[in-house]
Structure P
Amino acid sequence: MGSSKTKKIAVLALQGAFVEHEKRLKNLGAECVEIRQKADLMQDMDGLILPGGESTVQGKLLTQLGMLQMLRDRIRNGLPVLGTCAGLILLADELGKDEPAWLDTLPVRVRRNAYGRQLGSFWVNGEFQGIGKVPMTFIRAPYVESIGEGVEILAVVENRIVAVRYGNQLGIAFHPELDEDERIHKMFLDMCRQGF
């Protein structure tokens, strides 16, 4: 898989901000396919994006549509994945308040809607490891309370972990697809090219 080859990135399109991710990826020369049903998961893909939205709704839909185990297996078998906001929650192997995990592939503990009503939405320019300062838009965002062995912290805002990497998995608490800066999506495409 040469770096000049167009990457085929699947975007979970059950609910949430998937169209914005597709725009960023297409700007960077990637081909996008939408995942809406189990059959869509049978195709070849170089990477997967789990977008923001409502994690509980997405998790229940993945379960009802028989897609949860297939996604879990593909991620565990090395498919590069970028989970943003709700996507981070879906990947986590542990959620705050003892809520059940969904995909259970990323060894972190995540707190949902962690910032409360006053800070339901906010924006900062924060440092992202390997990239520099990037715009970060938080909307009823989660954050990572603790990490397991092998998890690399990529960004911290106000002493809270907001971006991590674990092998082929990139988990981000904010919405990079809502800002013009495309460096995080480019980083993800580079992971896909390298087989992570």
Structure Q
Amino acid sequence: MIKNIIFDMGNVLLDYSPDVAMQMLSINEKAKPVIMKELFGGNEWVQLDLGNISVDKAYESIKQRIPEEYHTDLRKCIDGWDVCMVPVEGAKVFCDFVKSKGFGVYVLSNAHKSFYSYFPRYFDLDFFDGVVVSADVHTVKPDIKIYKHLLEKYSLKAEECLFIDDRADNVDGALKSGMKAVQFRNDFGDIKKSIEV
């Protein structure tokens, strides 16, 4: 029986759309594909999620690989990318629903330390029974260690947990840890059918 619902954050609770962020930040059109590749697709982004480097160190590293005229736009993106992070449609309602049904409610996210500044704009951290952010534990999904960490930290039984993530590789990681898991496809209605209420 499922007793706990564990949510990924990006594209499950909050919308993660770098292209939208760049539009909102009025980034130069020529700079966009370069920044998309070097910032959001670069190793520094992973290292930020791992909590291994600071935002300033990431900026200094990335700027070495891009034209100088894009440095200002890069700085705007690395400082303000979370402008795109707004609630996914139906996320709050679904969270309230599962909480009202007595499920434990948790977050397990690959995220920078800035998670603690943007996430509380829309979700009260105290609403959740537990939160694990990759930057705090220096491990990212789909490494099985981060799932095990959450289970151990909050004394949860894997078989009593349903993990929800938009990425198939992260769902696979949860399954390997012994949890039940489902890939989120922008429909909380489908997930309602997979839990006992």
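Rule-based calculations on the coordinates, nothing more; no lab input. Not measured: the values here are computed from a predicted model. Cβ atoms are built from the backbone, for glycine too; each structure is taken alone.
Structure data summary
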quantity	calculated
Which of P, Q yields 21.2 [mean count of other Cβ atoms within 10 Å over residues 51-58, calculated]	P
Identity of the structure behind 2.2 (criterion: distance in nm of label points 7 Å out along Cα→Cβ at positions 19 and 171, calculated), options P, Q	Q
Origin of the derived value 20 (relative contact order in percent (Cα under 8 Å, 6 or more apart); candidates P, Q)	P
Top of P, Q by distance in nm of label points 7 Å out along Cα→Cβ at positions 147 and 179, largest first	P
Structures P, Q, by percent of Cα pairs over 20 Å apart: label with the highest value	Q
Structure (P, Q) behind the derived value -6500 of helix-only ellipticity at 222 nm (-39500 (n - 2.57) for each DSSP H run of 4 or more, over all residues; to 500)	P
